[in-house]
Structure P
Amino acid sequence: MMEGPNNDESVADQTPETVERVLSPQEREEIFRATMEGGVNTALQMVAERFEQAPDPKNNLEFHNTRHTGDVIRRFDAVIDAIRTADPSLVDDRSHAVGRFAAAHHDTVQNWEPAEAPSKVPGEEGLVAVMRKRFAGANEAASTAGAFAIMDKANEDAGTELFTDEDRRMIAGGNDATVPGFNPEKGTVVQPKLNEQSSIVERAIALADLGTAGIDGKERYLPEGDALFREENLDIAEAVQNPSSLSPQQKAFFTRRMLGWSQFQGKFAAGRKAMLEEELRPLPPQARKAVEALFTKFDESTVAAQEQAARRANLSFEELAKDMGYTVGNEEKVVY
């Protein structure tokens, strides 16, 4: 009698790693949705634990926290909804969900080091600003890797490929598009990796990240600017804890920087307005018009920032610090 195939060997060869599970379309969709929605919540939890509940107070961030991440998600949804209303064929449900997941994960890593900048201003000899220097680019790449890990785990648990290389490209491209740069001509922050080849979803993430002045207006723009200043200026955050120990020269040094930042906020908002046409140009005309209609508050933000800077011009160091949201001495902290 002829022997049949070695069944033991056949089974042994089909290890869990080589057998792909067969899921129904409904099962795939349910797992995909659960992973995307759960991944957004995971990102917010990561941001809260790393930048709001960190053991080292210097790692608790005034700006890059759950408020900012939540705002980026909200503005991303608004941009995508506007585009889909104008032309539903431009962004499907899956791309919206993946983009939303990417927006949630765009700032989950915020590695930094202190950087000293000696003053070159006459009368400030010997004074050194201590700033938070972020690892721009590397932080976004690490944030992307964290998002990929969630997707890879979902693929592994499902026993099949739920998330594709295209999903990964969308997330990596969206996070890369948020890497900041500065345009001296426009006097504002730009996103050098946002270009003509960026996808609609990637563009929406970038627009959402810098969209406060144009979409939200002065009520969010002004306190957000103060929060970012408090986050970046490590020496001032330390100095306001004991203002009575500061010399007049030190107070003048800190005051000049706070006023300079306040004056820059109007230029920043105006610069973002000047960049909008260029940043929207690659969109199809109907989508471009729909997104542009969201950005109606640049002038409001610009004027409010200018008025705030003028009002602050004659404040004392302590008054100015309080106005910018610092807790001075032992006062109770007011959280933005």
Structure Q
Amino acid sequence: MSLVRSAGLQKFRQCVEGLGGDADAYARRAGLPVEALDADELLVEDAALAAVMEIAAAGLGCPDLGLRVGETQDFAMLGPLSVAIQHSPSVADALECTSRYMFVHARDFGVSLVDDPDGEHGVVGLRYSFGAGVRPLPQATDMTMLFFHRAVTFLLGGRYGLRSVDLPHQPVAPRSRYEDAFGARVRFGRGSALLRVPSSLLARPLDGVDETVRRIALAFLSQQSREAGPVVTAKVRAVLDQSLGTGSTELTDVARILAVHPRTLQRQLAAEGESYASVLDVVRRARARTYLMTTDMPLAQVSDLLGFAEQAVLSRCAKRWWGRTPTELRREAGARR
């Protein structure tokens, strides 16, 4: 069994209900928590995700359901991983980032660069791996590979020279439907799921790259564990730990790193009994204690690194946090050393 973020089902409900189906009923039949249809951060079994796609496609008489869902999913579905990928310097860097941190979105799944299965000069394969022992089912594979193709298209701002698409299963919808969706020849019953692309694609730079945003996103991803996904509060704290003193601590910028709307982030924090201001305050307090008790850094510099507009704000916060001024706290720390 492998686990996948429920964001992988983004747009499933809309597509199913748009066709007159009961998305909740299909989820229950597949053993999938109904709430996973409307949430991004639940971890669900990959087998259940694949099953709900097959059950819904059969129930609706819609053999191209996987393609329909894949056509409507947004790149931001990948969460913070999408931010790190989008701000990679080149396609090769984006691929390396995806390969390294794919586990944050789908454990045991992966993306890799492989030799062209046809051996054609100047062509390589971008392969999607479904994990050891996983039998990819057609609908989920169609959805995933079309999302993969559209993600590359999004990153490069348009067509990127896709030569052909290899899928491991036989077509479940008309061949023309597949080729219209991908804009290229699609081959079925192949050994792997992959996109055949020009090898020169790897050196192409991405536009709009922000190195600071990339660094923060990568630092956040590197903290994530394969064993458990952190709650929203922990995610916000992790981003703030990296950006405080080096980047922006504005709600909108942190939400951007986490690939959610600022209001959504506020609601998620509220559901955990927190607010953005309270999380930022905790991070600032811990950082302020470190600066004041273990360094001789000027107070004006401490204030700047904490993101305060002026030193007086640091003084007021210190009184609220510890009942003492920054100078008094530093003096006490010095006396104990």
Structure R
Amino acid sequence: MKKKIAIIEEPGAAAEATEQAAKVLKAVAEQYEHLFEFTSVLPDLSAPHLSQDSKDIIAVADAVLFAGSAAAEVIQKEFPLFAIAQPVVVYHSLHHLSPLKNKYIENVNLILYQEPTLTAGEGSRRRIAQSAFEQASGRKQKITFIRTSEAAGSTASWQPLLTQYGKEYPGVLIEHMEISNAIRAFMHHPADFDVIITNMDAGYYLFHQAAALSGTPAMIPSVLATEHSSFFGPAFGIKDADTGKNQVNPAGTILAAAIMLNYFNMHEEALIVRTAVNWTLLHGFVAKDIDPVNNYSTSTIGELISDFIRGSIPGFAKGENMALQKSTII
């Protein structure tokens, strides 16, 4: 299968992360006989701004990869988003980094969908609802709609959509929760959440709460979805302007590339990338943010994940502790 992938380039550590994600995607292409064509997009980060040439590249790309916080700002300025989706997984090997005890964070695996703006319209909500119900139907069969008293109008406009898609997916339980109760629930039984839908304000607080549970925000990928393009990158964009240190954690960007593969309906390929990332965590091949003393460089982590995908690491066990999901979050 042939796919065109645009990469938003920016100086500093973000470039080191996208380089490793591209390396991993190339390993996937080799193993599964795909053809991925990579094209660089060079934004004006001082504005921030994209030239018409850059917009033209994105327009013909099948997906866009980014890593830096500046790139995320450019995307949100230049393109009307209809959804932001952020999957949060607490990896067993990283439990020691979480502020909560193991018994509270075991099996935390959720997806947070949020409206991208305070004025998101029905079209945006409909796309979010469709994706959220599709995901929930293949997971724990549960959607939690989290509302805020400040956004009563938004809450009211959601109800018909939840009712409609609830009929189309009768096996999915729809739960309603106030933001204050949701924040408390995150601290006491976060594993009860599966797929979450909320507005921008509540989404901001909930996501940061969920990210704290994971122990390291650098492990969390995200999707910024527009009508014509989808952008994949770490949920907490890389801000380090220094390049050459080779110390940034590339996992969030690589996991975003895995979501991109799901988006391409390459579900087995996405699985092997996630399995490879999990393998590096289980065996202690981690970046400095996870282990300040015994850590590995950005490029080494990328190479290990790529080698795992190629099957060149002894003890390779495809699918270990992972489950294949044949759906995409956007």
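Where a number appears in this text, it was derived from the coordinates with a stated rule and is not lab data. Everything numeric here is computed off the predicted structure, so don't read it as measured data. Cβ atoms are built from the backbone, for glycine too; each structure is taken alone.
Of structures P, Q, R, which gives 13.0 when mean count of other Cβ atoms within 10 Å over residues 45-52 is computed from the coordinates?
R
When helix-only ellipticity at 222 nm (-39500 (n - 2.57) for each DSSP H run of 4 or more, over all residues; to 500) is computed for each of P, Q, R, which one produces -19000?
Among P, Q, R, the structure yielding -19000 for helix-only ellipticity at 222 nm (-39500 (n - 2.57) for each DSSP H run of 4 or more, over all residues; to 500) is P.
Quick one: relative contact order in percent (Cα under 8 Å, 6 or more apart) came out at 15 when computed from one of P, Q, R, so which one is it?
Q
Determine which structure produced the value 15, 25, 25, 31, 4 for P(r) over Cα pairs in 10 Å bins from 0, in percent, for residues 181-236 alone, calculated from the coordinates; the candidates are P, Q, R.
Comparing all candidates, it corresponds to Q.
Quick check: 13.3, 35 is what I get for Rg and Dmax of the Cα atoms in Å, for residues 69-164 alone, calculated from one of P, Q, R. Which structure matches?
Q
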